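J.: Below you'll find a set of structures to go through.
What follows is calculated from the coordinates using simple rules that are stated; it is not laboratory data. Here the structure is a predicted model, which is why all the values come from computation and not from measurement. Cβ atoms are built from the backbone, for glycine too; each structure is taken alone.
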Structure 1
Amino acid sequence: MTIEIWSDVVCPFCYIGKREFEHALERFPHRDSVQVIWRSFELDPNAPAKSELDMYGMLVEKYGGTREDAKTRVAGVVQRAKTVGLDYNMDIAVIGNSFDAHRLLQYAKSLGQGGAMKERLFKAYFTEGAQLADVPTLIRLGAEAGLDGGEVARVLSTTEFTDEVRRDEQEARKIGVRGVPFFVIDRRLSVNGAQTSDVFYGALQQGWEAR
C-alpha cells in the first residue's frame, strides 16, 4: 500500500501530521507492507531566501491582526505539537524559501533516505532555528541524515532535482491539493490536514480493505 504525502518542511502542521501518521502506522498490523513517499509542496514559492520578518511578523502580514494575535495563534500550534512529542521553538524560526530543501529531499528520496531527510529538515526548522535556504546548512543537515556531504554540496550547486520538485507540485495541482499536509492512499483515498492518529489509523484500515 502506497501513501504519498504532500507537505512543506516549513509547515508546522505538516510536522505534526507526520508524527500523528507515524503513531498510527506503528500500530497498523500491515505496516511492513506500507510504502511512504514524500512529495514536495511549497507554501510560498516566492519567499526570499531569508525574510526580514520573524514568524509573528509573517503571520500578521499574511493574515492581518496584531502581533499578539499571531503569538496566541502560534502558542496553540506549539501546544498541539507537544501532544505528539514535538518541541517547537517558533521564536527562532527563520522564515524563508524552501525550494533547495525540497531539492535536497528529492535527492535523499532517490537514495531511499527520504524519511530520514524529511525528519531532519523538520527538526532543524522548527526546533533549532535553521535557515533552510542556506546551502552550507543544508549540506550539514544532509550529512547528519546519513547522506554524503560532498554529494549534497555538488547537487545543491546545480539545478538537479528541480524537475522532480516541479513534478510533485504539478501533480498536487492536478489532484486538487490546496493545503498541506495532504495524504493519498493508493490514489484511492485522501486525508487532508494534521488529523489525529486515530483518523489516520482508520484511513489505513480503509485503504487496506479497499485493496
Structure 2
Amino acid sequence: MEITWFGLGCFRITERGYPAVITDPFDEEATGCTLPRSRAEIVTLSTPLADPVQMKWPRFRGPTRTLASPGEYEIGGLFITGVESYRDRKKGMERGENIIYTFDVSRISICHLGELGHVPSQTQIEALGTVHVLLLPVGLPGGLTPSMATEVMSLIEPNFVIPMQYNTPGLKTERKSVDRFLKEMGIAKPETLPVLKLSASDIPEETQIVLLEFQQG
C-alpha cells in the first residue's frame, strides 16, 4: 500500500488489486495547490453533500464514485466507514459537520479525520475500530489545538500518525505550521518520507509520527 500527500487533506491511497482512493480534493485556484492527474475510482469528501453524484473530477481517471455522507461502503473489496462528526467544538454550529473515514484494505486500516474540530466521543472512537494509520489535521484555524490533537491520538492509538492540513509553500488558504504539533509531541526531527509504503508486516508496536513530503500534482 502507498499513501501520497498532495497538500491540505488530499491523499492518494493505492494498493494493487484495489480501487484507488483520493481524499478531500481541493479547489486549485483558491488554495494555490495542484491536484494530481491520477486514477481515482473513489473520492471521499469530509463535507457532507446531498448529491455527490453531481461532482466532477476532470483530473481523475475513473469511473469515479464520490462518497460524501456517513455510512458503510464496500467497493471493489475496499471497506469504507464514514462516521459523523463536527468541524468545531459546538456540534457544527460554527463550522459545520464533518465526516471521518476509515479505509480497510489488505489488513491495514487508514483513518482520515477530515477537518475534525473536536475530541471524538467514545461512541465515535469505537465506530472507527482498529486504526493503523491516522491522518490527523493539525493546522486548521479553529480546529484541533496541539493538545487536542495529541488527545485524539491517545484515544485512537494508531501505529502511524501523518499530520495534514498545515501550512505548505505557496498555500493561499490559511493554515498554521506543523511545528506547533511537533513541539507538543516533543519531536525535533520527525521522519520525513516522499511516500509511505506499508504492508501488514510493517506495523510497529509504538506510535510513529511521519511527515509526508508535499507532492504537487
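J.: Looking at structures 1, 2, which one was P(r) over Cα pairs in 10 Å bins from 0, in percent calculated from, given that it came out as 8, 37, 41, 14, 0?
T.: Value 8, 37, 41, 14, 0 for P(r) over Cα pairs in 10 Å bins from 0, in percent corresponds to 2 out of 1, 2.
J.: Assuming 1.8 is distance in nm of label points 7 Å out along Cα→Cβ at positions 49 and 169 as calculated from a single structure, say which of 1, 2 it is.
T.: Comparing all candidates, it corresponds to 1.
J.: Now, a different point. Hey, log10 I(q)/I(0) by the Debye sum over Cα atoms at q = 0.16, 0.28 Å⁻¹, for residues 89-160 alone derived from one of 1, 2 reads -0.53, -1.48; which structure?
T.: Attributed to the structure labelled 2.
J.: Could I ask something else about it? If you rank structures 1, 2 by distance in nm of label points 7 Å out along Cα→Cβ at positions 65 and 145, which sits at the top with the largest value?
T.: Result for distance in nm of label points 7 Å out along Cα→Cβ at positions 65 and 145 over 1, 2: largest is 2.
J.: Let me ask another. Quick one: Rg/Rh (Cα atoms, Kirkwood Rh), for residues 121-176 alone came out at 1.06 when computed from one of 1, 2, so which one is it? Don't skip to the answer; put the middle values down first.
T.: Details: 1: 1.06; 2: 1.03.
For Rg/Rh (Cα atoms, Kirkwood Rh), for residues 121-176 alone, the value 1.06 is produced by structure 1.
J.: Matching task: 23.6 is the computed value of mean count of other Cβ atoms within 10 Å over residues 9-16. Pick the structure from 1, 2.
T.: Matching structure: 1.
J.: Hey, helix-only ellipticity at 222 nm (-39500 (n - 2.57) for each DSSP H run of 4 or more, over all residues; to 500) derived from one of 1, 2 reads -3500; which structure? Before the final figure, lay out each step's value.
T.: Details: 1: -16500; 2: -3500.
Source structure for this number: 2.
J.: Hey, another quick one. If you work out relative contact order in percent (Cα under 8 Å, 6 or more apart) for 1, 2, which one comes out largest?
T.: 1
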